[in-house]
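Visitor: Okay, got some structures for you below.
Coordinate-derived values only; no laboratory data. As the structure is a prediction and not an experimental result, all values here were calculated from the model. Cβ atoms are built from the backbone, for glycine too; each structure is taken alone.
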Structure I
Amino acid sequence: MNIYEKIAQIMCYDYEQGEDMEQVLIRNGFELRDVPPNIAISIVHAGGLQRWADAQDVESEQQLDKLLTDKCMSIVNDKKFNNKRYECPMPTVSNLFSFMQTLDRRGKLFEECSLIAKLAWNGKICRRMIDERTRGMFANPNKEKYLKAVKRIKEVWSYSDTDIEALRYFVCQSRHENHNPSMNKGIYQWGSEKQTGKTTVAKTIIAILNGDTLENAGRYGSHLTVELQYGNHDIPKAALFNSVLLDEAAPKDSTKSYNAFKSVMTGNSCDYNPKYKQVITIPCRRYYYFTSNDDIRDFVQDRRERRLYELKSTQKPLQISFEEIYDIWFDFCTNAEPEQNWQAWYNSFVMVDGLAQKNIEEIKSELRIKGESIFAPLQGKYQITVKQVAMELYKNEPTAAQKDYVRTAMRELFPDCTTTNPSIYSKAQCREVLAGMGEIETLTVGDDGMPF
């Protein structure tokens, strides 16, 4: 659209049949020699400085900041606007100059440009740039290239078929339009052994899914505190990129943050609070790739977790060049195709056992070992409560969580040994169950159900 068309639209001039744009302006009394600077007209026509910034094609927030500053300064310093004899024929453009001049006089012009650049980059441009960069990459999947890449992955990293399937799901969800957030699945790759290649693999996959090279993978890394928006003005990198790397970012003690993590993992938007601007809601696709030296059971607080897939690295991969690593995973990511039924595919992965399940299994083991003393019919007491069992195991006044673990363990070990009160168990019946497992000797039980 040329500048005369923009002027006509801003001034709401009507067109008559057969007229060109210059004739429209002249008929409405607009003097062509009084045309304001083109950049000022373009900004007003776009709907203001923020909307103009949203539409720019730039590679970084810093580049947009400089572009905004340069254009605003050119308007403030324009000779026409600063000529006292010049009367701008466009009130909205004149208002724009007055606004920028006021900001400059208050020393706030650069700050305003930086704020607008940050909001435009985080709210619109970065997401658009990633989409444009990756759109062609995944357009024509080749099954043969994918199978060849899978074969090579198994040779180099010794991943299982299930591991490959989980990575395929992770890749495909990141480019699935309108993906159901309740079926988001992250990868948690861990291993205590060094040099197993987990970080290299994660960085390579994340870089490819964002249409970039391995050298730039660092820009797609984040921290869990940022993704959970603990800071007032934090924006999750999941709102900017197709997928995000959380390298050694999962806290070992996630007791306080785990519920918040579960909530965001199945969300598809977030509220972004830019400084001195109105809070906005922006799309946020939570596709996280965790890497860690710590067991996933130290991070997951629940009994079982469906939002993560555990990929355990136990051995060193074959030594190949970074170029070959990138090429292998590029062929895998760009040629992987999803299953038709996403729900069935999502359900096919087993859930990850968490810390709660680990604690319950430990309690079950303790009950098998100490059952003879715990369930002994001492001093005529033939029943025992969950709290009493917890006190025997923990040797203190048990917390609510500890009692819950014991209650679950006893319910699973002794499902038919409760009395009329579900928290009270028959010692004799519990001993019979353990005897059936070969843990303790069988006691003789009388007609009244009491041992003798």
Structure II
Amino acid sequence: MTALKLKKFNNPPLHKILLGLILIYFVIFGVVMAYTNGQPDQSPHQYYSERFTQTWGIPEEDMSVGSRIVTGQPYLYYWLNGAIAKIYQFVFPHNPPIRVVMLWRLFSVFLSSFTVYYCYKAAKKLTNNPYGGILAAFFLSNTLMFVFVSGGNSYDNLMNLAGMAAIYHLINVYKQEDFVKHTALTGIWVIIGSLAKKQCLLLTLIIFLAWLVFVIRNFKNIELRFNKVNILIILLFVGFLILFLGLYGVNIIRYSRTTPSCNQIKPPEKCGAFDYRWEYFQRFNLNLIWFQRDDIINPVRYAFEYWLFQMAESTWGILSHNTFIPMLSIGLHTILVIWWFGCLTRYWKWKDTAVNMLLFILFSYCIYVFFWNYITEVKFSFQHYGVTGRYLSPIYGTLFTLMVYYFLKIKHVFIKRLTITLSIMIYFSGGFWMYLSRYSEIFYHWRIFK
């Protein structure tokens, strides 16, 4: 019996070997991106992280510093960075092997590697096929904007992990796994994301609505299990809920907002961020929009002439302080998404409740980002501020999970195999191979050498 167990241990299933290779592959790609400059908002992320190295709690507001405020803001990612820095400086008080800033970048790669792992688990659970999970994880590992941001110091990486993990546990709820366990874990992860970045509140609301629909439809069949593990998870959820209410509940009571504006914390003269944008600003007013309707680009035209192309370019390309837009690769990825949409139209079924839940999350979040971008465009005279695929990154894994699910639904064996083969080629050639093949031309000039 011992020999049989040892043999089984020494011969892991192929999908586990492939998963390990993909995670190693992503970490290598992420680390080389960590030594690449140009990720968005590195200066404020570094400032907030440094502030949290000064205390184990929440640092006091520095009234002498411009528009950057700590009071009432999501803090979890910065708190983790601060804790890592304090421990690192304790272990290496003199001549540390690498700079703290680079350590934070590598920590972001570490977080994103778990996002890839949860993408694998979500696709595996949805398709009931571990190789479907491998394929989805491979897609995510080769998405240029995702890997690029993963190599930077950014709260997006913790939010992306939290969103992907929450969606995975929600799939388990819809698959009628342990309801108490996966509901509590879903709640924990969405709170973690919300404590990292305010924009996760919208994803939290969408996930809650999807969970509520399941509860309403299956109320009589839900089995509640309160074993020791589930009780511990519930207690952990309650702890995170207290932190959530301590931030957003207090903010709503004190400032009448989910997070306070700079003007509510500091004198107006200190709050001058993005001054160059305000020359284009006009307050959003429906009456004014109605009278100017013939002069403003309508949402449909904006979507098909600009927004969809911008989202594709800044998902499978890089749009930030440094920009790289490989048009051929982006075109191939876009064609693949269109093919997926055709497969969705052909094979969609109402009874696939877990799939429909993911479609609801995907399209709801995309619609929100679209209208948020459009309203911002109207306010700032269509100067295209903040229009980037990075804001869709919490649902990248959801998109790839659904893509794999419907690719595996293709009935014609040859077309299915051709689709999967071409998908692998497109994502590899547009991912790590793109980085390597264009390194001397593009990425060498973005490198951080210290």
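Visitor: A value of 1.9 was computed for distance in nm of label points 7 Å out along Cα→Cβ at positions 72 and 208; which of I, II is the source structure?
Guide: So the calculation was done on II.
Visitor: To continue, here is another question. Among I, II, considering only mean projected area of the Cα convex hull in nm², for residues 344-383 alone, which has the greatest calculated value?
Guide: Details: I: 4.5; II: 3.5.
Structure I gives the largest value of mean projected area of the Cα convex hull in nm², for residues 344-383 alone among I, II.
Visitor: Which structure, out of I, II, was volume of the Cα convex hull per residue in Å³, for residues 368-431 alone derived from, given a value of 83? Working shown, then result.
Guide: Details: I: 83; II: 115.
Value 83 for volume of the Cα convex hull per residue in Å³, for residues 368-431 alone corresponds to I out of I, II.
Visitor: Work out the source of -20000 here, i.e. which of I, II gives that when helix-only ellipticity at 222 nm (-39500 (n - 2.57) for each DSSP H run of 4 or more, over all residues; to 500) is computed. Intermediate values should be presented prior to the final figure.
Guide: Values: I: -14000; II: -20000.
It must be structure II, since only it matches.
Visitor: Next question. Compare relative contact order in percent (Cα under 8 Å, 6 or more apart) across structures I, II and report the one with the greatest value.
Guide: For this comparison of relative contact order in percent (Cα under 8 Å, 6 or more apart), the top structure is II.
Visitor: Supply the structure label, taken from I, II, corresponding to mean count of other Cβ atoms within 10 Å over residues 80-87 with the calculated value 18.1. Write down the numbers at each step before the final one.
Guide: Working: I: 10.9; II: 18.1.
Matching structure: II.
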